Structure 1
Amino acid sequence: MAKYHIKKPGIISGTGDVYFTGSNKWSDNYDDRKIYTKKANATNQSANPSGKNGGFKNITIVTE
């Protein structure tokens, strides 16, 4: 069964990617990433219908 996580480019140039860890927090440590068993759950987490969820701007949902 596929697993998924959410990543985005780090804010500071040259820092690489950061990974969503849950509770509106991000980490540059890959091992801290929150893992989803359904792609729909990762997609719903990153939804931005009101435009106020800027923390998920430029994200990528990655299949592991």
Structure 2
Amino acid sequence: MSRDTVVLDDVEIVRETDAAILINTRDGTDEVWLPMSQVEEIHRNGGRARLVVTAWVARERGLV
């Protein structure tokens, strides 16, 4: 990976489009849209997922 990334463990994917993904955070209190261009990897596990996203978008959306 060439960009700085952050791992978001145990998130729920609420909705997904070609351009973005809507996630519910681990504690279930926040729904956040992330542009697919900033999502490096998606590892699905049933209704939950582990995402690798760029660090700047994670900071911008208050996820770290």
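Taken together, the values in this text are just the output of simple stated rules run on the coordinates, not laboratory data. These numbers come from a predicted model, not from an experiment. Cβ atoms are built from the backbone, for glycine too; each structure is taken alone.
Identify the structure, out of 1, 2, from whose coordinates mean count of other Cβ atoms within 10 Å over residues 3-10 was calculated to give 16.9.
1
When Kirkwood radius over Cα pairs in Å is calculated for each of the structures 1, 2, which structure yields the highest value?
On the way: 1: 12.0; 2: 11.5.
Structure 1 gives the largest value of Kirkwood radius over Cα pairs in Å among 1, 2.
Quick one: relative contact order in percent (Cα under 8 Å, 6 or more apart) came out at 42 when computed from one of 1, 2, so which one is it?
1
Tell me which of 1, 2 gives 2.9 when you compute distance in nm of label points 7 Å out along Cα→Cβ at positions 11 and 35. Could the numbers behind the result be given before it?
Details: 1: 2.9; 2: 1.5.
The correct label is 1.
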